[in-house]
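The structures considered in this document are given below.
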Structure 1
């Protein structure tokens with residue numbers, strides 16, 4: 001097996017060669033990409049660099065509660081190893097195949113984010129390979145600008161090859177409580193109180209309908225009278241609508257949404273049938289399988305007028321009620337996943353103008369999975385983007401984007417990004433942030 005340094009040298013040499021030729025590159029990874037599949041891109045149009053060997057856990061430091069791992073390590077493999085030692089990361093992404101590098105490059109938040117922020121907020125140090133093949137190390141003390149700009153750069157500034165991050169003590173089971181409400185005001189009042197009190201390790205919510213709001217509260221425990229499993233025949237999100245209490249193994253709790261990729265199986269209703277799940281569930285269920293099949297059917301997806309809306313949007317908490325009232329009347333798609341997200345400091349990729357407009361360090365991640373978007377009169381993806389922009393929120397870039405360049409750089413800090421781009425990738429080997437997610441990338445050719 002190659003050592004970590006040998007793997008890094010191999011990638012660095014390929015990037016140096018690409019920079020000399022002036023060509024842009026894409027990366028091959030062992031795990032599937034968790035960007036929403038885009039049927040309008042040509043998978044063969046750019047040279048590929050293989051990052052799949054960078055997937056090892058390098059060290060668990062039980063004394064100092066830290067872990068060091070290569071960026072391609074999936075959260076499923078990571079948590080299996082740390083739980084064996086009674087430890088977990090501060091934030092664990094909800095899908096098994098998400099990698100720790102992907103969680104930093106994008107934005108990975110979950111039910112611990114209401115107090116601990118995103119996974120990137122628990123990171124202590126990154127090893128980064130630049131567009132010119134230079135290998136550097138950065139942290140909040142050493143090259144802090146580079147360190148902070150890695151989050152939210154979506155791989156357009158450099159390749160993160162190694163990450164050192166914090167760990168927390170863990171227990172083998174999670175006891176869940178589901179608090180049911182019939183109206184938004186009661187739901188929102190309790191959700192805020194729970195986040196302020198911080199007496200549960202895990203806090204998120206599912207709005208099943210305009211009259212069914214469920215707050216999902218979890219505590220790690222040493223013992224469980226029974227254990228539910230939602231990896232195959234049973235469906236987690238449906239259980240929250242009828243149960244008031246549940247127990248899950250901690251490893252299974254983290255990936256409770258994975259079998260359905262939240263509830264994207266609803267777009268193919270037969271996959272929620274128990275007999276079908278028994279017979280072919282192992283082939284089709286799970287985020288990795290579902291994304292893989294979507295990519296295989298990319299040519300069929302091109303026939304749709306528009307793909308379904310799959311996106312996370314971050315709404316300032318002080319405007320969440322306003323957002324929800326609009327969502328219920330104009331968007332009208334349920335379930336809706338709700339994840340409170342505490343931002344300790346505004347990230348440097350966020351423009352000062354937008355930070356001032358946002359004026360809130362407590363955000364609500366509203367995750368929409370599978371809204372039908374075939375109505376010829378309304379493009380719901382564009383409608384959502386405009387509403388989030390109006391409210392001073394942030395729409396993740398994982399799926400269709402509609403921003404013109406001026407609007408995009410009102411949200412993102414162009415001077416800071418350009419400064420980092422000149423330093424880390426002057427030859428534009430990785431593509432630019434706006435160019436990578438520009439509206440033309442999501443249109444029929």
Structure 2
């Protein structure tokens with residue numbers, strides 16, 4: 001809902017201006033760039049730039065990751081209870097942007113001459129500072145998807161605009177980071193500049209986004225009265241939310257297996273190690289290109305079945321890799337393209353479907369608790385992501401994988417199975433949850449009518 005519209009806007013008058021979608025979408029650019037840099041290069045910065053022992057750096061980051069998973073619901077609850085003249089969510093984007101920038105700078109910077117204990121403490125403290133500020137700004141930002149419009153289809157469009165900024169920014173973060181570092185005599189100096197550039201970018205895009213959108217007054221002036229633990233537990237009593245998050249997390253595990261095993265499959269099965277960045281890039285570019293086609297389909301189908309179709313396409317595509325010959329083949333590019341078409345749905349539909357379930361909670365409680373729902377979403381997503389990486393490690397270990405040598409038949413079989421057919425089987429578990437998903441365009445419209453009757 002925009003600020004000049006009625007508080008209970010109906011679907012027929014809920015279309016958002018394109019400029020609102022653009023201002024909202026640009027806010028995710030900094031977050032995407034920084035996330036890509038952290039995923040691909042933060043450990044490299046510590047080991048190769050600062051010459052820190054991998055075990056020491058990894059252990060310190062593990063502490064930060066545990067905190068990372070726990071703080072989202074807490075801050076979601078805090079933002080639900082916030083009221084200010086700058087709004088419920090925008091206030092955190094406005095005043096959190098500068099501390100976020102500082103935290104990103106510190107994350108890629110470390111004083112020289114520290115002892116091992118001091119190094120451990122520095123990594124833990126700077127990562128927790130960054131993660132806190134990231135949560136402070138991102139959870140309210142994501143909650144705006146539910147609060148800028150209550151229209152079933154417009155939420156898919158709003159999400160597509162966010163992803164059309166976020167996915168290319170993620171690619172830029174992955175590709176630009178080593179380029180920036182390469183301009184400097186030492187990796188340490190290069191990564192320090194990375195922190196400054198990405199920190200400044202993250203702050204500026206948040207300010208642009210916050211200044212370009214307006215919150216609906218009834219939401220921004222509301223204040224949740226539910227205690228935090230009770231609010232957290234209540235999200236798991238919301239049946240559509242539980243069904244959605246179960247399907248999403250199942251799909252996320254399959255995507256994590258495919259993503260993390262891709263380099264191993266290309267290197268050892270297809271002997272295409274030099275093409276790993278190209279194949280991964282093709283996958284991500286295809287994901288970006290098909291965001292709006294999926295948004296178009298969402299306007300003609302219900303979101304659940306459309307999401308299921310995307311996962312089915314992705315699953316069949318990656319499963320086909322089991323049958324590729326053990327040598328370089330251009331067919332892997334076709335697979336990457338088709339998988340990108342399917343997995344693009346994973347980037348659109350879940351984020352467009354979460355706002356629809358928040359209304360079920362609102363009908364029951366009379367409160368706007370989008371912050372808690374997005375906090376729980378972030379909490380479970382992060383746990384699933386960490387589980388996917390750990391699962392990959394166990395698979396490689398049990399398969400007998402040995403790095404940097406020709407793999408045994410058993411090791412290759414493990415890589416092939418869990419890169420292709422197993423993700424398909426996992427995705428098949430999620431499909432019934434989505435095909436039978438209870439929130440449809442018609443049921444959501446009926447829900448909004450009930451809310452309107454209650455709130456008038």
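Rule-based calculations on the coordinates, nothing more; no lab input. Predicted, not measured: the structure shown is a model, and the values here were computed from it. Cβ atoms are built from the backbone, for glycine too; each structure is taken alone.
See the values below:
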read-out: If relative contact order in percent (Cα under 8 Å, 6 or more apart) is computed and equals 18, the structure in 1, 2; value: 1
read-out: Volume of the Cα convex hull per residue in Å³ - highest-scoring structure of 1, 2; value: 1
read-out: Per FRET efficiency 1/(1 + (r/R0)^6) of positions 200 and 248 (r between Cβ atoms, R0 = 25 Å, to 0.05), the highest-valued of structures 1, 2; value: 1
read-out: Distance in nm of label points 7 Å out along Cα→Cβ at positions 24 and 352 derived as 1.2 - corresponding label from 1, 2; value: 2
read-out: Label whose coordinates, when helix-only ellipticity at 222 nm (-39500 (n - 2.57) for each DSSP H run of 4 or more, over all residues; to 500) is calculated, return -25500 (choices 1, 2); value: 2
read-out: When Cα Rg over 2.2 N^0.38 Å, for residues 216-287 alone is computed for each of 1, 2, the largest belongs to; value: 2
